[in-house]
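J.: In what follows, structures are represented as structure tokens.
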Structure P
Amino acid sequence: MTGIDNIKGRIIADAEAKASEIIKDAEIKAKEILAKAEEKASEKANEIERKSLYDANERKRIIHSMVELGIRKDILAAKQEVLCQVFDEVQKRIDALTGDEYEKILISMLLKTVESENKDIVISKNDADRISPDFISKVNEEFNKAGKPIELNMSMEDVDFGGGFIIKGKGIEINNSFKALLNMKRDEIEPIVAEMLF
């Protein structure tokens, strides 16, 4: 019996040693798995943090760009409004011209515009009180002085075209109203005015 007990004791001791070895290996593997899992979790957390930080910075950059664009639009709109006010003020000052001052401007414009042939000068009826009854005589006299013996005729139309005149003759019509001239020259003048103002 003692031999069997010895064998039995030996088997149990071997089994306990083997079980202890298996448990130690399992504990080591569990620690390795846990360490790898913690490392992966840490890497994933860092990646999420980096991505979140990138996303947050990207959103911040987009918002900042949108705000800057909005500010630029507002500044541009304000500048455009100021330019419109300047051109409106110019039109008001032109509309306020009367008497000799207004006639001199019209005569100067006519001398530069009419080169040959007899033409009809159309004046707005709203300008009837701004020019003298002998205005066309003054115009023809100035043309004679300038060595351009052209006879111009004047008529009035019941249309308000913002001062100035329209030239009609032999199938042509040239709009020299102040509104038309300002609109035509605005693209050319606006950058100069903007540079002076801003």
Structure Q
Amino acid sequence: MKAAVPKEKVLALRSIVEDTGADRGFLMAESGYQSGALETARLTNVVLTSLADLKETLAYEIGMAKLNMLLTRADRCRNRYWAINKYDRIELGLRPEAPAIGYSGDLVIRAVEYTVHQVMLSGFPVSYNRTLAAALSYGGGRRDPVDPGSPNAVATPSALFDVLNAELVELEQLLDEAERALAKRDLSSRSEPAESDGA
């Protein structure tokens, strides 16, 4: 159908939805909808859409689901991070020695979780700055509106996933290296011969 969908088509679908007891009905048209059709659909459980709208909605929903999965990974990283004692975390590059400033796995975890939660609460765009997000995760701060033109502004779930995923991948690699180093150190300390008592 090349012409915009008229109001009558929406009314017909609404009738079918009601007769069948369906939760909602979808009408998909690439040619658009007449104003009467749009108005009629607003008052009913008929959803007007197009393939382009569907693709956009699906991309958003998939992106949000991927962001949600980052929370599980961040939680795993937290468990692994805190299972390593403080001095080993410093020695293995997972955190700086106080009061020095440097890479911190705890800041990464806090920043990722805070940012995902903020997006779920307030939507896009969001500004991502690891240090600021980690600081705000402690509470007391408020999220100011984000200027979409800002260099740290992220406007879509997939773009934010790319940023936050890179943060977690880096931390996961550091944790893998740290755990390997600790296991190797533990193994070598077990295999060292006990000192003789001078017999």
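What follows draws every value from the coordinates through simple rules; no lab data is involved. Computed from a predicted model, the values in this text were never measured in an experiment. Cβ atoms are built from the backbone, for glycine too; each structure is taken alone.
J.: So if we calculate distance in nm of label points 7 Å out along Cα→Cβ at positions 27 and 179 for every structure here (P, Q), which label has the highest result? Walk me through the intermediate numbers first.
T.: Working: P: 10.0; Q: 5.5.
Once distance in nm of label points 7 Å out along Cα→Cβ at positions 27 and 179 is worked out for each structure, P has the highest.
J.: Let me ask another. When you work out distance in nm of label points 7 Å out along Cα→Cβ at positions 91 and 107 for each of the structures P, Q, which one comes out largest?
T.: By distance in nm of label points 7 Å out along Cα→Cβ at positions 91 and 107, the leading structure of P, Q is P.
J.: When Cα Rg over 2.2 N^0.38 Å, for residues 51-114 alone is computed for each of P, Q, which one produces 2.33?
T.: Source structure: P.
J.: When helix-only ellipticity at 222 nm (-39500 (n - 2.57) for each DSSP H run of 4 or more, over all residues; to 500) is calculated, the result is -20000; to which of the structures P, Q does this value belong?
T.: On the way: P: -26000; Q: -20000.
Computing helix-only ellipticity at 222 nm (-39500 (n - 2.57) for each DSSP H run of 4 or more, over all residues; to 500) on every structure in P, Q gives -20000 only for Q.
J.: If you rank structures P, Q by volume of the Cα convex hull per residue in Å³, which sits at the top with the largest value?
T.: Result for volume of the Cα convex hull per residue in Å³ over P, Q: largest is P.
J.: If FRET efficiency 1/(1 + (r/R0)^6) of positions 75 and 99 (r between Cβ atoms, R0 = 41 Å, to 0.05) comes out at 0.90 when worked out from the coordinates, which of P, Q was used?
T.: Q
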